[in-house]
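Quick note: the coordinates plus some simple rules give every number you see, no bench work behind them. Predicted model, so just to flag it, every value in this text is computed and none were measured. Cβ atoms are built from the backbone, for glycine too; each structure is taken alone.
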Structure P
Amino acid sequence: MPALQPAPLDPKDKLSKVFFSDDGSTALEVALKLAYEFTRRTRGPKTRPKFLSLEGAYHGDTVGAVSVGHIDLFHQSFAGLLFKTDRVMAPYCYRCPFNRAKPERADARQYRQCHWECTGLVAKKLAAQKRKDHPCAAFVYEPLMQGAAGMIPQPEGWLEQVTDLARAHGALLIADEVMTGFGRTGFWDAAVQAVPSPAQATLFASTRTGLQPDFLCLAKGLTGGYLPMAATLTTERVFDAFLGKYEDFKSFFHGHSFTGNQLGAAAGLASLELLHSAESVKTRARLQKALQTELPSLWSLPHVGDIRQVGLVAGIELVKNWRTRAPYALRERAGIRVCEAMARRGVLTRPVGNVIVLMPPYCTTPKEAARIVAALHEAIEETL
């Protein structure tokens, strides 16, 4: 699928302003605070804005980031500290209650049968917020692939629909690309058939979809994981809401001792130079193609229910029986046991519940990608 062609942006809506910080949680926290105060300043100080995010969301461990997260394992203990936010169902095609299709040996997004009921629920939630005088300050999401929820990929068209709905209700868009950014979502399939040029190698899922968020949150991939560095990109329109005379105290009062660390910035510049190089682009394209070639071999295993790949990240969901989608109980530790068996074969990864996560480093060769998938195949056979 080719990248969408966005309409020309007003200069004030381009991501031209950057707030540097040191980790992904802080990058999200900054976006939330800016969006909240921007909404109050533009809609009136008596406005009581709320946030909307997806079921199963994980956006970090600071209080604001936890408040827009919805994984009880991480968040329930701190419920008394959190502010209330709204949630809507994630587009989990494989286990969607609205998907009437019987299981097939393919990514569930390809054979789903529904009427976009999930986007209808987003519209209802936004309308309910408006009626209760709690306008949505921002919709928070991971574009293309929702990570900690279980590597849930978004079907084609879903993101465009829900962001249009959010915009129609005056909500800002906060794209959490801590996991999806810096090349992780790869290239559209058509672009991988031939060696793409550096110009085709967009580093962000938001750019790949042609959707312009109001906030773009980045972190570990900025330095390749070597040093703490994060960034929250936003627009001049948001920036201007925090300008004023000294005595008005309209500044954004947020900052930490190591925000915008110089060594982190230097590592980030070096990492970006590598990511933009022609050789790096070719290597990432080859790796994506290798995963696309190797992963289908797992369909022969009866305990593989779904294989979902977006670029250079994949989730393989383990089930008791692929024909019924029957899940393993967490106490059975199916994902953990499979990953332990992979480790004995020299491949290190981790599960998210019953989903095995493959996020190989960009230096992985096609031969090594084949070895990773072969180790997973053997580990599933041995364990389950």
Structure Q
Amino acid sequence: MNAPLFSPFTLRGLTMDNRIVVGPMCQYSAEDGAARDWHLMHLGQFAKSGAGLVITESAHVEAIGRITHGCLGLYSDATEQALGRVIEFCRTNGSARLGVQLSHAGRKGSTRLPWEGRAAPLTRDAWETVGCSGQPRAEGWPRPTPLDESGMGRVRQAHVDAVTRASRIGFDLVEVVMAHGYLLHEFLSPLSNHRDDACGDSLENRMRFPLSVFAAMRAAWPDDKPMGVRVSATDWIEGGWTPEDTIILAQALKALGCDYIAVSTGGLSLDQKIPLGEGHQVPLAAKIRAASGLPVMAMGMIQDPHHANRIIADGDADMVALARAFLSDPHWPWCAAAVLGENVDYPPQYLRGYRSKWLRERRAHLP
């Protein structure tokens, strides 16, 4: 059938077998930033799922840049060694290309684990967070320390150091987080950036620090490997960051060597009103793709193989990232292949599952 979802896709020297991406999913299960056996199991199952690309959960670039005590890091020899062990395991036992998402939580750090009270700051064993302007995330949250010039230099270097570690581990791709209310998004949005220096006020100024971080990271990453950026295309709040701002940012990133934009939304404020629904962010991805000329990754409650294929076929995006769908079905590409009359890579040990005529026929008739 030659379904577009199953066509190869190339970014620089990286070619993915198909357009299916396992999106980053925070597991809150690291120890002092170091990946554990949980990550072997979690990422290992996706590496052999038939997806073209697997991106790890956010690996934070410094300890105070973590969201929770359980968040992954890539800021020390210990965290590099632990994550390297997981990636070697995935590469040995799976076929997917492997990417890492790098992030700094900013004022959203020092937070409870989701199952202990979602969107709530720590009351014990908390740490001092840093931010763009010093405004708390919300009422009842601690005030972050505003980054001065020295602090911005430290954070920029932390991102570069994390890229160097990612290169040593052997990742195929890096994705930089400028989304979801985390530090670089704080600088971008007028709702969170109230600085009175060269990094505040105008859109050009608000983009200055995030762009400088990206440029430094790109310079430290091999030329033949792609680097993309995850954005929140809108804050979903009046007076906040907009899709039009995102297009300008994407164009500036393209000039610096950015290879794709992963289009998400929201996350800056608890007051956001997101019109949730399957594929609710896809129109924004399509808009940014058309205006910037950059490849884009669409995401947001996508689970129907026909829908995912249509996103690629219609030119709305170049890749489709799924998360919840993979948590529900770690072999989602098998189902999609059956539905769309295609094939994906599978472990020979799973031959009787993948090649089962009875199961494949049942999958092919899913609504």
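If distance in nm of label points 7 Å out along Cα→Cβ at positions 228 and 292 computes to 1.0, which of P, Q did it come from?
Details: P: 3.9; Q: 1.0.
Of the structures listed, the value fits Q.
P, Q: which one has Cα extents along the principal axes in Å, for residues 124-235 alone, as calculated, at 43, 38, 28?
Q
Could you figure out which one of P, Q the value 5, 25, 35, 25, 8, 2, 0 for P(r) over Cα pairs in 10 Å bins from 0, in percent was computed from? Let's see the in-between values first.
Numbers: P: 5, 22, 32, 26, 11, 3, 0; Q: 5, 25, 35, 25, 8, 2, 0.
The read-out comes from structure Q.
As an exercise: distance in nm of label points 7 Å out along Cα→Cβ at positions 60 and 172, calculated from one structure in P, Q, equals 1.3. Which structure is it?
Among P, Q, the structure yielding 1.3 for distance in nm of label points 7 Å out along Cα→Cβ at positions 60 and 172 is P.
So Rg and Dmax of the Cα atoms in Å, for residues 180-323 alone, computed for just one structure, reads 15.1, 49; which one of P, Q is that?
Working through the options, I get structure Q.
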